[in-house]
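For reference, the structures are reproduced in the following blocks.
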Structure P
Amino acid sequence: MKQCLYYTLLDNQSVRCELCPHRCLIKAGATGLCRSRKNIDGQLMSMVYGQPCALAIDPIEKKPLYGFHPGEQCLSLSCTGCNLRCKGCQNHDISQARPEEVDHYELTPEALITLARQHHQDIIAYTYTEPLTWYEYTLDCCQMAHQSSMKNVLVSAGYINEQPLRQIAPLIDAANIDLKYFNDQTYRQLSGASLQPVLQALQILKEYGVWLEITHLMIPGTETEEEFRDMCQWLVEHGFASTPLHLSRFFPRYHLTNGYQPTPLSTLQRARQIACEEGLTHVFLGNV
């Protein structure tokens, strides 16, 4: 365990987590919505610090990142926990689990760097679940990686408050951010989050010079063509015209199975056509 950053002590040993827009009110003995941050006697503690549940060596394109060190590999790691509740989550067995429900490794930030060197990896990716919920571990690992001349990749839904994002952004070399929907109501219904903080995260990471790519999962029936055009127009108007956009094919998962079908290829192809018409210059189809 490690004491969390970004929380406020309230009455009766309750705390208010200030890491993400949920701003969970957490009573003593309880956890926040992400399940990985727990109030222990009035102190908010990370229950997953140094305890990744997944380790793998991946091609960088799997993140997906197509313009950042193409052809290279990265050491990928993940802890349990996520501050979203995506009904179609493909990694729900670890993202929606409590730390005690999943086997894990013991791996300090120092040991992570040693492991990366042993496997000749110069890029470390924080991925699979939501690395911004295991913020303290991600932050310390990023600091150690930069001190060791390694690069950091963040794969995230971008649902975080401004101050903690600004603290970690200078340590991030590349990021793929999920821009799941361009409708706030749909965000709330299908992911338990909201749109504006994600847009803010994209702008902050761009401000810090992070190499950015964006993933948009296309779930049939969840957005109109007008909403998709609006998203593309927003990206162009805010300086993301040349940012790679990955249009990802949906396959039924988790709570989105009954009545759902994989995204037709024709839908993805039409979306790519629209994105290009609106001025995006690097549009890719994923999961095809």
Structure Q
Amino acid sequence: MKVIRADVYGFCFGVEKAIDMAFDEIYTNTSNGPIYALGQLIHNPQVIEKLENAGVQIISSLDKITSGTVIIRSHGVGKETYDIATNQSLKIIDTTCPFVKRIQKIASQYVAKGYQIVIVGNPSHPEVVGINGWCNNKAIVINDEKDLINMHKADKVCVVAQTTIEAIKFDSICKVINACSNEVKIFHTICNATANRQKAAKNLAKNVEAIIVIGGYNSSNTSKLVGICKEIRPKTTYHIETVKDVNVLEMIKYETVGVTAGASTPSQTIEAVICKLNNL
């Protein structure tokens, strides 16, 4: 069996930065006060388990927190969350991805100028929820072209994208918005690392018999990689979370197997999978 890695895969800059900042706080916390993570820091169960074992408590809101440190996850949060944390005198460790920060800034600036903000992305994804929080929670979220039916006509529109959305979907939706609004500002805020990872996965899928996509089952960017690969290899694309999920009896059928991974997948997890495949 020949195992081929994608040209681009695994941890992105934003995720790596978030993890490094979280563990730096764990190791240097001199107050001995509690450390909380507001939601899952990244969408990877193994990393979250490691954080919890190190003493980080995962919480869903700041309602009952009166002291300690709160880690803002890489997906970001709305402005109101910062205000609450400040009012409750909590120490804030902000691991929001710089690319997400940029989108939040755009949304905040343009809503203040009277633009209707449109976010192209999954309305329930924490990144999108956080961006919406920077435009008074009045953004229109479009996840699919059919959602455009419910969009009211606005004089001035500002369009941004969830960082992990597919570029082809974003461009298609923007064309429709452009045609039915008087003034449209479009910001192509899809992360370059995401776009490159998706392109590499697509190219790899074309040149192997089967492809394994490693990443959390709850990870948006990993799921999109799976979808892209399945367009080319509908029956031989395998989404796994850890090395334990590798189906040996299935994999030995193939002479060439590709491996890629989502942005929240640690290098140790990827190497363990590749090692197992090589041993076959």
- Note on the structure: Highest-scoring structure on relative contact order in percent (Cα under 8 Å, 6 or more apart) (candidates P, Q) is Q
- Query: P, Q: which one has volume of the Cα convex hull per residue in Å³, for residues 40-143 alone, as calculated, at 103?
  - Reply: Q
- Among P, Q, which structure scores highest (criterion: volume of the Cα convex hull per residue in Å³, for residues 72-119 alone): P
- Origin of the derived value -12500 (helix-only ellipticity at 222 nm (-39500 (n - 2.57) for each DSSP H run of 4 or more, over all residues; to 500); candidates P, Q): Q
- Re distance in nm of label points 7 Å out along Cα→Cβ at positions 128 and 216: value 2.9 computed from one entry in P, Q; matching entry is structure P
- Query: Thinking of P, Q, which structure, once Cα Rg over 2.2 N^0.38 Å is computed, gives back 1.09?
  - Reply: Q
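Throughout, read-outs are computed from the coordinates displayed, never taken from laboratory work. From a predicted model like this one, the values you see are computed outputs, not experimental measurements. Cβ atoms are built from the backbone, for glycine too; each structure is taken alone.
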